[in-house]
Structure I
Amino acid sequence: MSQSGKPRNLALSLGALGIVYGDIGTSPLYAFQSAFGNSGVTYNPEHVLGILSLIFWALVLMVSVKYVALVLRADNGGEGGILALMALVMRRYAGGGRKRVAVIMLGLVGAAMFYGDSVITPAISVLSAVEGLSVATPVFAAWEVPITVGILIGLFIVQRHGTHGIGRWFGPVMLLWFGAIGVFGLLRIAEQPHVLGALNPLEGAVLVARHPGLALVLLGAVFLVLTGGEALYADMGHFGRRPIQLAWSAVVLPALLLNYFGQGAAVLGDPQAVKNPFFMMLPHAAIWPMLLLATAATVIASQAVISGAYSMTAQAIKLGYLPRIPVIYTNAEQRGQIYIPFINWMLMLFVLALVTIFRSADALANAYGLAVNVTMLVTTLFCWSASQQKWGWGATRAALVWGGFLALDLLFLLSNSLKVVHGGWFPILFGAVIYTLLATWKDGRRLLRRHLREQGIGLEDFIASLTLYPPKRVEGTAIYLTPDLATVPHALLHNLKHNKVLHERTLFLSARTADVPHVDPATGISLKDLGDGVYLLHVDYGFQDTPDIVRLLADMERLHEMEFHLMETSFFLARQTIIPARLPGMALWREILFSWMSRNAQAAADYFRIPPNRVVELGTQVEI
């Protein structure tokens with residue numbers, strides 16, 4: 001590594017502490033406590049050491065080996081996340097068929113469950129920090145929920161201002177957090193050094209062998225130490241693989257292990273500490289400072305998953321799984337910093353509902369884990385395919401490695417499924433709703449395109465008709481946005497029908513989102529001259545690119561020497577009003593849902609950033 005590269009990697013690693021590791025970094029607030037609070041485990045040294053052993057090896061195998069060493073290699077042009085990984089795997093099945101459909105379904109399930117995590121994480125993390133108040137003084141015991149609600153409302157209100165102002169403090173605050181939890185854990189370990197015996201995998205194995213039923217329940221609590229693991233991969237595009245790996249190995253993993261073992265040592269020294277081992281392991285003088293630091297850390301962790309939900313939504317829109325909704329860029333210099341009002345307020349409502357319904361971190365822990373578990377399982381399946389496709393692994397090697405991780409994922413899923421009746425129903429219900437929205441929009445758009453193609457006029461026939469029956473031509477340039485370059489845009493047919501004119505220069509513009517993060521305009525823009533002043537213009541965007549018509553026209557002038565005068569250019573768009581009908585395709589209730597989503601979608605003119613005074617919108621009704 002070059003000398004100049006080292007400071008950059010260190011700076012990015014510090015940033016990763018604030019964004020990538022906020023979720024998993026605040027798990028010590030509730031994970032070890034949940035093992036005793038929700039699983040029915042009674043205190044004894046054997047159970048403490050067995051639980052710590054399971055926590056240690058879960059972090060090593062599922063995070064250090066699976067995610068840090070392997071999954072981070074499965075990037076899609078440097079980008080990570082379940083949708084980026086799905087797009088990568090879909091290249092292997094570009095020809096279509098059942099396998100491609102299965103990949104899409106799995107990807108949508110993983111994305112839907114990611115939203116479930118985005119709702120539960122702010123609720124459980126902030127509430128678990130505020131619960132430290134009752135350890136400091138019983139005066140605030142009745143105020144834990146109202147204080148949590150107030151903090152969360154404030155967090156969602158400030159989202160519209162972006163994080164570029166305070167974001168630079170996230171890394172240092174989390175570095176202080178990891179340093180503090182590591183030091184206090186080490187102090188407790190020094191008092192009970194025999195707790196390090198839990199490093200022996202036999203301690204966990206003995207617990208599982210002697211109490212298999214109890215161990216199965218315990219795995220649901222152990223899984224809570226892994227809940228931020230998916231963020232390592234999802235945020236890879238912001239920081240790169242090496243800084244994330246460096247932050248994990250040098251800071252996060254050592255601090256987490258010291259703290260978990262410190263909590264175990266505190267419980268071994270005082271069994272009463274199982275009520276809240278994180279705060280009860282602290283010296284009395286450190287409780288208030290750590291309470292403030294924990295609150296700051298959980299707010300940062302919540303900010304990270306909220307930002308992740310924004311990024312996931314933006315990707316889903318561009319990949320065609322959600323309707324266009326307004327996306328606000330909060331930082332002109334960093335395109336990745338966005339704010340989506342609809343997602344923000346939806347998340348806030350569900351987060352506040354969770355806090356007021358469950359009212360404690362212990363109760364919320366029953367709802368937590370299942371959503372992340374499903375997303376991790378989907379990641380394992382996709383990486384199984386990507387390792388053969390991208391890394392050139394043989395089928396046997398891939399099966400041995402990823403089959404082992406799949407077995408662990410399924411074991412955790414079995415344990416987490418035991419929580420369904422105690423709160424685990426929430427992420428399932430929430431994920432099912434999100435999946436329905438994603439799948440309905442995708443299927444509805446497919447049916448709409450098929451209908452327009454069947455009812456449309458072939459482009460070749462139209463071009464031929466211009467010679468036989470030339471319409472009246474008017475000055476200027478007309479650009480028609482169309483999803484299908486094989487047929488004539490309906491907006492043009494309506495224009496000819498009602499105005500009986502055709503512009504001197506007419507372009508049919510089609511845009512497609514590719515399965516890579518970014519596309520160079522030099523390769524992403526293709527232009528075909530059909531004669532008679534008619535052109536086909538196709539643009540490929542990456543799923544991290546932002547469509548911009550003005551920039552596209554500038555690229556056209558630079559690459560194809562085609563001059564445009566914006567005030568002499570008109571953009572014609574067709575807006576379809578969806579009429580649900582009992583036709584083959586989707587169930588009627590899904591057609592009604594698709595119609596509602598279509599009506600509330602952002603206008604194409606706004607999405608493509610077309611100057612409003614240059615837009616002509618023509619409507620039509622379509623039955624599907």
Structure II
Amino acid sequence: MTKDSKHTRAGKPAPFLPRTRAEMERLGWDELDVLLVTGDGYVDHPSFGIAVIGRVLEAHGYKVGILDVPEWEPDGSGWKRLPAPRLFVGVSAGTIDSMVTNYTASKKIRRIDVYRPGGKSGRPNRATISYTASARQHFPGLPVIVGGLEAGPRRLAYFDYWDETIRRSILVDSKADLLVWGMAERTVVEIARRIEAGRTLSSLPNTCECVKKDAVPADARLVPSWEDIKADRQKLIELFHAVREENSPSSRTLAQPHGERVVLQHPPLPPASQEEVDSFYDLPFARRWHPDHDKAGGIAALEPVRWSVNTHRGCMADCSFCSITFHQGRSIQSRSEESILKETAALAAHHDFRGTITDVGGPTANMWGLGCKLLEKGEACLGRDCLTPDPCPALRLDKTTEGYRRLLGLVRTTKGVKHAFVSSGIRYDMLRDKKGELLPLHHDLVEHHVPGRMKLAPEHASDAVLAAMNKPRFEVYEEYEAAYKDECKDLGRDQHLVNYFIVGHPGTDLAAAIELFEKLLERNYSPEQVQEFIPLPMTRACVQYVTGKDPLTMQDLHIPRGERERRTQKSLVRWKAPESRELVELALREAGRMDLLAKFHAALKRSQHRRESARLDLDTCG
């Protein structure tokens with residue numbers, strides 16, 4: 001990256017981007033170019049978006065301040081912690097959507113916020129809107145640009161799960177000047193350049209702007225207005241298809257009326273090149289939380305990723321319930337082997353490093369380097385899915401999987417590295433070649449890179465539910481489960497599979513929930529943690545939840561809505577928990593599955609007997 005601002009700061013990059021005026025003085029700064037506001041505590045690590053944006057701007061010569069947790073100071077002085085910037089204020093709710101951070105899927109208040117100092121909660125609801133209003137008040141006259149995982153999926157009219165209503169684009173509700181959607185590194189630098197040069201921010205790729213009706217481009221694709229969708233929620237299906245189809249550099253601008261104004265969504269940039277992605281991760285991150293947060297006990301969200309290496313961004317799986325496709329994109333944007341090994345060596349040389357790389361992966365670990373000619377241009381093949389029902393033949397699966405195997409080998413043999421684990425999710429349907437044979441990567445994963453447990457996400461056991469989720473059939477999982485156990489036995493490894501399951505997903509009726517229960521009962525497996533479905537804006541599953549139809553097949557789906565139904569589905573997965581017993585029994589009786597009721601009682605007795613035997617053994621040892 002080149003330092004292209006006439007206000008380039010001399011000297012080395014800042015140890016931390018300043019969050020106070022005192023830090024600015026120590027750096028010799030008398031002004032800021034850009035101020036970034038976030039609801040998270042500041043962690044200078046490449047896994048935290050606001051740090052990446054700040055460091056990218058710094059690398060281009062801009063003086064950047066981080067106004068984190070601005071409401072933290074009890075006297076309300078947080079917004080005065082840093083001066084008004086010269087160019088613009090960038091606002092993000094934080095790493096995660098503020099409503100998901102503040103509330104559980106059952107809409108109960110969370111007591112802990114792992115992205116804030118000491119885990120202390122207090123982030124504003126719909127923080128993007130709240131912070132934009134405060135930025136307007138404290139920094140009048142300056143452009144306010146919003147982005148991040150809260151703003152991006154809400155760039156057009158959307159269904160709000162928390163209020164059970166259709167809300168306007170967050171750009172309209174926040175009254176920001178511009179919304180950046182997707183990965184923002186290249187766009188935010190262009191915004192800074194344009195503002196500095198006195199040029200308009202109109203028609204920037206990866207952005208949304210609000211214009212008068214007479215300013216809508218003639219070739220824009222008109223989508224249902226906020227008012228239309230609010231009056232008829234089935235129109236969300238039309239909006240879903242428009243967003244899905246116009247999601248490439250060659251797409252048309254989308255235009256959505258909101259009263260007398262129109263929100264324009266401009267097409268995305270082409271996927272970032274490998275050189276560009278490398279440059280983002282090669283920046284001088286401190287890889288720790290800001291020292292000001294030491295007294296509060298630090299920021300817990302750092303610990304799982306502090307010694308991890310992110311190999312790529314993007315995910316082609318396109319799971320119905322996940323918003324990664326709409327944020328990071330479908331195309332896999334991979335770092336080079338050289339960049340990854342450079343970061344590995346730097347971690348190994350760190351004085352706090354104890355020899356274990358906790359993860360070498362990304363949204364899906366074994367997608368590093370994967371792609372096809374269309375995806376590499378940022379174009380999606382809407383004629384078929386990349387992985388469902390089977391991996392597309394156009395994907396260079398065997399070649400790139402072997403490349404990931406080589407990469408893992410180089411990471412684990414780096415000087416100072418004792419272990420290099422893969423803790424990101426593994427896509428098990430990508431571990432076989434075109435003949436159905438397990439790829440060599442699988443052997444290496446089991447032998448060297450599983451930290452005792454491999455994480456997999458079958459998500460459910462009902463093929464009907466899995467189809468609604470856009471996940472592989474359960475048969476595919478069962479075949480892999482057997483192969484994994486055989487591999488562990490051959491290698492003499494006492495390793496296990498950790499499964500992720502979702503309850504309450506569209507399409508999950510009582511019969512499907514019991515189908516999953518039966519599979520778990522066969523395995524004597526009752527996971528302690530279960531994910532409860534939340535309809536995230538823009539996702540296919542959100543449209544399913546709101547309309548009762550799958551927008552791709554137009555098939556009617558059962559939608560679990562009531563609290564009792566969702567609790568019952570959760571109990572059927574966590575069937576060993578004492579509080580689950582009554583609901584499991586009621587569900588099995590309602591379904592007429594007395595055969596399973598008897599097996600359930602027998603399994604509980606066996607589990608109780610094992611616990612009592614374990615206690616006796618412990619008492620004897622004591």
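Every read-out reported here was derived from the displayed coordinates using simple, explicitly stated rules and does not represent laboratory data. Everything quoted here is computed from the prediction, not taken from an experiment. Cβ atoms are built from the backbone, for glycine too; each structure is taken alone.
Once distance in nm of label points 7 Å out along Cα→Cβ at positions 182 and 590 is evaluated on every structure in I, II, the highest one turns out to be I. In this comparison of I, II, the computed figure 1.10 for Cα Rg over 2.2 N^0.38 Å, for residues 350-549 alone is attributed to II. FRET efficiency 1/(1 + (r/R0)^6) of positions 22 and 278 (r between Cβ atoms, R0 = 35 Å, to 0.05) was computed and gave 1.00; which structure, I, II, did it come from? The read-out comes from structure I. Relative contact order in percent (Cα under 8 Å, 6 or more apart) computed as 20: which structure among I, II? The read-out was computed on structure I. Hey, helix-only ellipticity at 222 nm (-39500 (n - 2.57) for each DSSP H run of 4 or more, over all residues; to 500) derived from one of I, II reads -18500; which structure? It was calculated from structure I. From which structure (I, II) was semi-axes √(5λ) of the Cα gyration tensor in Å, for residues 134-229 alone calculated, if the value obtained is 23, 18, 13? This figure was derived from II.
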